[in-house]
Structure I
Amino acid sequence: MVETQVLKVYVLLLKQDDPDKCTAAKLARFGFAKALFRIRQIPRDSLVLNPMADRLILPNDRNRGSVVAIDCSWEKAQAELSRRHPGIGRRLPTLLAANPTSYAKKDKLSSAEALAAASFIVGYRETAEKLLSLFKWGNTFLTLNRELLDAYSTAGSEEELSEIESQFF
C-alpha cells in the first residue's frame, strides 16, 4: 500500500532524559520529526500521545494528519502528562517495548516506538517503519508487536480495540 498523504510527526522535547539515549531527539536530529520546545507549539488538531488520555487511538484518527509525542522521563511522566496540552489526547493500546531499556515490558515504549505504533494504527505503516529504521532494535519492535498492530489497525471502535487487546493480554 502506497501512502498518498504524509503524516506530520512532532516531538515535544522536555529534555529530562540522557540526550544520548533520547529516541525523540534522535528522530528530530535526523529530520524524521519536528522538534517542539514549548507546549503551546503543539498543533491544536494533532493527535497527542498520552498514556493518561481517556480515549484510545483508532484507525479513524488518520484524518488528523499529525501526531505528537511528549518526550519526558518515565519518573516525571505522571506530573507532565496530567497537565493540559493542546491537541487531541490519545493513548495507545497495550504493546511490548523493544528498546534495550524496557525490552518486552508492557506499555514502557520509547517515544520512537509510541510514534511508530500510532503511525501504524492510523494507517501510515511506511512512516512507522521509517521512524524505527534509525534504531538497531526498531525492526524488533515491529516483530514483537506485528500481530497486535495488524489487529489494532482494523478496529472500528474503542470497544472493539479493547476487545482485541483483552484477547492478547
Structure II
Amino acid sequence: MSMTLTMKAVSDGEIEKLFAEPQLTFDLLYPEEDDTLDDSSLLDLDKAWHGIHYLLTGTAWEGEPPLNALVVGGTSLPDPDDEWAYGPPRILRSADVRALDQALDAVSDQDLRNRFDAAEMTAKEIYPEVIWERDPREDNALGYLMEYVRVLRDFIRATNATGEGLVIALV
C-alpha cells in the first residue's frame, strides 16, 4: 500500500461547512463518479508529496509556513471517527493559499534541484525512501519530483487565482 497526497480546491464557505460536518470530507476528496480525471479542482501528488516537502523545507516533517503546507500546514479538521489512517485532512484557507503561492514563486526550480540530496533523503526516511538513491539513468527521482513541483505550482497558482482554499489529505 502506498501513501499519496490529495488536494481539493474549495471556497472558504465550503471549508466552514467541512468544519461543521467533517464526515463530508472523504466524499469531497474521493467522489464515486468517474469524472475526477477532468476535475481541475482536484490534485493528486502521487508519492512525490514527501520529497517535495523535503525540497521546500529541508526537513522530513517540520518546516516553516507556508512552505510546510503539504505535510503540517493549515488547520486539521476534526476526525471524530478516526477514519483517516495518516491523520485528519488539513485546511488551508484562501489567505493561506495566497501565501503559499507567493512562497512557491520565491523558490526557483534550480533552488529545489540544488536541495536534492538522495543520501540525506534516504536517511531522513523521506517517503518513498527506496527510490532516492537509484541510478538516475535508470530511475530519475529528481525528475519525478520536479515534474510534480510544476504540477503543484500550477495548481496552487490556479487555486489562488480563484480565491479558494484547500483541503489536503494524506491517504
*To which of I, II does the computed value 3.1 (distance in nm of label points 7 Å out along Cα→Cβ at positions 20 and 44) belong?*
II
*For structures I, II, calculate relative contact order in percent (Cα under 8 Å, 6 or more apart) and state which one comes out highest.*
II
_Comparing FRET efficiency 1/(1 + (r/R0)^6) of positions 28 and 140 (r between Cβ atoms, R0 = 25 Å, to 0.05) across I, II, which structure shows the greatest value?_
I
*asked:* Suppose Rg and Dmax of the Cα atoms in Å works out to 15.8, 50; of I, II, which structure was it derived from?
replied: II
*The value 1.02 for Rg/Rh (Cα atoms, Kirkwood Rh), for residues 100-147 alone was derived from one model only; which of I, II is it?*
II
*helix-only ellipticity at 222 nm (-39500 (n - 2.57) for each DSSP H run of 4 or more, over all residues; to 500) computed as -12000: which structure among I, II?*
II
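Every number here is computed from the coordinates shown, using simple stated rules; none is lab data. Predicted model, so just to flag it, every value in this text is computed and none were measured. Cβ atoms are built from the backbone, for glycine too; each structure is taken alone.
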